[in-house]
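J.: Pasting the structures in now, so scroll down.
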Structure P
Amino acid sequence: MEFFDSKFFDHFMDPRNVGTIEDPDGTGMGGDPTCGDWLLVTIRVSDESIEDIRFQCRGCSAAIVTSSAMTELAKGRSLEEAMNISAADIEDSVGGLSEEKRHCSLLGEQALREAIKDYRTSKGR
């Protein structure tokens, strides 16, 4: 039996920023073909900072938890700061993950970076 931090359960029972932003400034996807998990992230950008962020996820509890945590880490940050949010930062913010669930935090890192790149590409940056 695995034991999880209270922060893990908090995000699982009350995930933050679920859904999509209508007409987003950037969209990113992350996925793990070995387990079938995927994550869609949409962002709204204002003054080169993430003003709003939403996610939709298909996956296990750890995928949902790390996706929710990633949105909280990214919201309000500059695009540069958000680009530097790592899977380890996401994992730390939920109190850690078991070895077999560590790949879930990579979904958030990947999808967030893709959404920022999408925004930058659309603005010619």
Structure Q
Amino acid sequence: MLRFGIDNSSPVPAYQQVKQSILIDLMSGRLSNGDRLPSIRELAKILKLNPNTVAKAYYNLEEEGFIQGKQGSGYLVKFHKTKLDNLKLGILEDEFRSFLQKAFSMGFTRKDIEDLMRRLLNHE
């Protein structure tokens, strides 16, 4: 069962929060191929959302190839490992790019960043 809530004060639309939470559960391994997702109505009731909001999240995830709707059976997790690996890599690249922009704007040089990375990687 999914374990997340919706932050109504967030500027991120509710359907995107639902989608992101499901993707996080996929990436963390809490959801696996073949797992059944709650029905649209059931998840809407749990999260106190309009069913259309949950449906939009599910439809987006289906279009992107992470879940599959089955007539009369609801939605199942169904994705290719490479698709999930590409998603993880894309998120990491975005975060790293943001880190580099901040570091350079603070006056750090490429050498400073390389030294920091080497130091941190050697301690792990």
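J.: Kindly point out which one of P, Q the value -13000 was derived from, the read-out being helix-only ellipticity at 222 nm (-39500 (n - 2.57) for each DSSP H run of 4 or more, over all residues; to 500). Display every interim value, and only then the final one.
T.: Values: P: -13000; Q: -19500.
So the calculation was done on P.
J.: Which structure, out of P, Q, was mean count of other Cβ atoms within 10 Å over residues 67-74 derived from, given a value of 23.9?
T.: Details: P: 23.9; Q: 12.5.
That value comes from structure P.
J.: Taking relative contact order in percent (Cα under 8 Å, 6 or more apart) as the quantity of interest, name the structure among P, Q where it is greatest.
T.: Comparing P, Q, the top value of relative contact order in percent (Cα under 8 Å, 6 or more apart) belongs to P.
J.: Out of P, Q, which structure matches 11.0 when mean count of other Cβ atoms within 10 Å over residues 99-106 is calculated?
T.: Source structure: Q.
J.: I would also like to ask the following. State the single structure among P, Q that was used to calculate Rg/Rh (Cα atoms, Kirkwood Rh), giving 0.96.
T.: P
J.: Taking 2.8 as the value of distance in nm of label points 7 Å out along Cα→Cβ at positions 35 and 83 derived from one of the structures shown (P, Q), identify that structure.
T.: Considering all the candidates, the number was obtained from P.
Every number in this text was worked out from the coordinates using simple rules, so none of it is lab data. Only a predicted model underlies this, so the values are computations on that prediction, with no experimental measurement involved. Cβ atoms are built from the backbone, for glycine too; each structure is taken alone.
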